[in-house]
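Every number here is computed from the coordinates shown, using simple stated rules; none is lab data. In this text the structure is predicted, and so the values were computed from the model without any measurement. Cβ atoms are built from the backbone, for glycine too; each structure is taken alone.
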Structure I
Amino acid sequence: MNDESNVFKTIENVEIKLSRTKTWSGFETDAFYRPASPDASYAEQLGDPGAYPYTRGAYPQMYRSRMWTLRNIVGYGSPEDTRAGIEMVLAAGGTGIGIVPDPLTTQSIDPDHPAFGPEVGLEGCSLPTLRDVERLLSGIDLGKVDTAWHWAAMSYPLVASVHVKRGQPLAELQGSNMPDMLQETLCGWGKKIAPVELGHRTTVDVVEYSVRNSPRWALGMPQAYDLRERGLTPAGEIAVGMAIINKIMEDLIDRGLHVDQIAPSLAWVSTSDIDFFEEVAKFRALRRYWARTMKERFGSMDARSQRLRIACHTSGKSLVYKQPLNNLTRTAIQSLAALCGGVQSLEACTFDEPVCVPTHESRELATRQQQILANEVGAARVADPFGGSYYIEALTDQVEAAAIEMLARIEETGLLNAVESGQLEQSMDEFNHTFQRELDSGERILVGVNQFVPVEEPAPTRFKFDRTNTYNHIRRFSELKQQRDKGAWQSSLQTLYGVARDGNNPVQAMIDAFIADASIAEVWGTVRVAHGLDYDPYGHISAPMVYA
């Protein structure tokens, strides 16, 4: 590893500035443009960037005052493997760290689970304990370096436990996670890990605890990226995402919080797909509908609540295996759409994601794409560059209207009922079936898949890494279970069980259990037992203790 004083220190206080406000031929540009004589309709429907209803952007100067956070996600193998990848990303010019745990970690399954051993670290980093997160974050000050965790509810208490163990106050904890458990259910495996009611309650618990104790921690709510990739239109993304937000907000208000305590900590996690103009319209419609909902439905008085932040990742689903270098074009267009739509952070997919875990070369190219957009294309010069376009304004209105209509149907059924009954999943399936029919008929052209298919092409370069660290990681995990303080460990899990069984917020007890060297499977399994479920959702392992 590099000296911790080098690569991580460079991003603690980094502020990337816009390099040029003139066009390449020398014309000076303004921060934004508007009609010469704005009327009442303009103020009501659009407004200037940074003004309610924020259709045209969250901030007056947008990227002139602060550039978007340039992220690139990393996650594979052991904590040591992923740490090395993070250092490469930062050395290439990334300004934020995006960490992807492996599917076992995201499901709170330990790496020694008898059914899943070969999958450890294959599609993300294995992080089953506080000590593993400590290895990954060695030398990183969590009060200064922005770490984003592509992981649902359990990531906050685990990362917070590292901060607490270091003797630092939770109020200074900085970073973000995505505690949206309902999207986990809608996207495949969530019901098995957490039934709908328990998953939703856990999300509410994590959001409540974080808002009360870590105001600098950002909550990726809703995690609409996966919802969209599962099968939704841009309007559907807004509708399902707002249904989740509305339900979370109502439940937190019932717990005594005010909208203006909650909303400033939230950031919409979105995708940018290949239909450039519709994606630009979606971001604009989303901000407008969010602002009105916070103000009119929940009574917000704080501009920070009404001014939605958006974290965007380009669409992995849109990428194809055939001629993967064409994916560079796709991700560049998707990134430009996100920037023209005014997002606050951006992660661009790597071209080889359909082929393998991204190579270091492809991650660097994804970073270079954003740097080219910022410094050569001029994407950062002007806020809402398509504002006032007949086409974009019509699309914005159409996307918003379709979203409002779908949201009304969901809320008439009730969000949790719509998820539990499979109603939302059915609508996603219908979208995917329509997509496939259009591909089969040729109505929708996907280059390299159903048209312009190469006769033959060279095999793409695949990411390779030595699995030795992963095997050592699994062995080290087993050794920790034998060497930890059994009394402190058992006591912490017993306390967690009691808190969860009694219906109280268990996040503090989770943090204490992680500090006592409990694993993610032990912590989540204890919560499951407290709610009358089997310890192991896959039925292979019994609880490690008898809960009193």
Structure II
Amino acid sequence: MADGHFEEGPALLIRDDIIALVERALGAAQQAGDIPQFAAPEITVEHPARAEHGDFSANLPLRIQGMARMKAIEVAEALRAHVPEHEAVERVAVAPPGFLNFYLSPAWVATQTAAIIEAGETYASSTLGGGKRVQIEYVSANPTGPIHVGNGRGAAIGSTLARVMAAAGYEVEQEYYVNDAGTQVAIFGRTLYARYQQLFGREVQIPENGYPGEYVADIARAVKERSGDQFLKEPGEEPDPDLGRIGLDVMIEGIRADLAAMGVEYDRWFSERSLMEEGGAYDVVMDLLEQQNYIARREGAVWFTSSDLGESKDNVLIRSDGQPTYYATDIAYHYDKFVVRKFDRVIDIWGADHQGHVSRVKAAVAAVGADPDALEVLLYQLVTLKRGSQVVPLSKRAGEIVTLRDIVDEVGADATRFFFLLTGANQTMDFDLDLAKKQSDENPVYYVQYAHARIASILVKAQDEGYSSDGGDTGLLLHEAEQALLRQLLLLPEVVEKTVLELAAHHLPHYAQDLASAFHAFYTQCRVIQADQPDLTKARLLLLHATQTVLARTLGLMGISAPSSM
């Protein structure tokens, strides 16, 4: 490497320093005439699949060989000669056909133990978001039934992304959009009234397309116990609207409790009904679309001429019966998000069956004067419940689904969240209930939590036996297993950043498993408490503190507990 002063970047995100080293090497090589002058593409580095190829690898020589009119291997050699010195880098090597491989100094890696401990609960936090206001809206299931298993996947993804984005410097607000207006709510109210009448001996049927689940009958019984026949009308009369509202309130409280049992809490529960109030967002949006000439009236309905904005067809806003469509209220809702509340970014997390709705909503966002690119829609695929190899039907009996609460009650909130996060949102997933309950290394959440509990146990034992990490020399942490564990600890800031940039929460549980594996390997190979080696004992206790910090941080970002005993 070339001599030269390098202004070191954040020690806990060394990747960025490596990128800067490559950038400076290119500039120096061009200035020296070893590589021709040209504007280079963005420089990136990757982690090689094999440890013998180093900690970071840059493929820049392969990407610029055409511009340089040199062989990639020659470009790599020229760059290597100009890489500035850096305390974290032990050596830089060239590998065919043109990679520049960076090997971190074991001594430097060992020193990062103290930096991780000092960062504590803020480890892997960053200013990536720059304080931008982000709203994440997720689940938002109709309050006409309990939260089901599929909704649980959206809940785990949404609440985890909220935690990670907050750690990355965004101002995050989590929101549940309560569909408390419209056709389905009216059907729910009529269903509840039918169940209520049945309790007084009336021979009435549940409405067509009504809700046959026993939970509606449960609400009807609760209303009767509290209010008697207060809501009973003459046969054939319309039900009291207050009855439907009471039923919805009961359902919403149940949804809130079910999500809280999984560790999901919202900053705001937004009422669709509030959009429809006189002079509210719905009225404002309809006037705005009219002024923008995006409204057409035909076939007795009111249409949004979304084809003018690149959509393949126009969309109905108000049906011929005078009722607004879901699309109309969605436009008003997103107007409220962007124009009224002025969020910088909005992330909607929907089930994959809403895919066809994405472009329509983006067109509407553009029509009301907001930036459609500021709306990001994350779609998640279906969940298949299993017990081992056997598929569990999602409907237990007519009208009764397997609810999210059923799953949380059976396997616990931690396992529920971890398993929902394990698979990328764009892939269908299998949720093995039997595996989620196993207390063995086969169960990934148990495997990770057990690593944390084992560390806590060792630290307690060390304290009981009079050992302390005070004054420990981390420079002694040079064993292969110690170094492998430390290198895993240093990856969390990258994982957090990747999770945010890709809106991909599954990176966290996979990292957690890799970290637990590195710890268990260390534990197998390196005895921590050694009476005849007090200095090494102190250093390894420091390593345990750092590992415990990162495991707890990773689990916390997923909304999962870090137990001290199991």
Origin of the value 5.6, where distance in nm of label points 7 Å out along Cα→Cβ at positions 88 and 328 was derived from one of I, II: II
Test item: distance in nm of label points 7 Å out along Cα→Cβ at positions 72 and 112 calculated as 2.6, pick one of I, II: II
Distance in nm of label points 7 Å out along Cα→Cβ at positions 208 and 352 - highest-scoring structure of I, II: I
Test item: Rg/Rh (Cα atoms, Kirkwood Rh) calculated as 0.96, pick one of I, II: I
Mean count of other Cβ atoms within 10 Å over residues 216-223 - highest-scoring structure of I, II: I
Per distance in nm of label points 7 Å out along Cα→Cβ at positions 304 and 480, the highest-valued of structures I, II: II
Rg/Rh (Cα atoms, Kirkwood Rh), for residues 144-375 alone - highest-scoring structure of I, II: II
For 0.65 (FRET efficiency 1/(1 + (r/R0)^6) of positions 128 and 472 (r between Cβ atoms, R0 = 35 Å, to 0.05), calculated) the corresponding structure among I, II: II
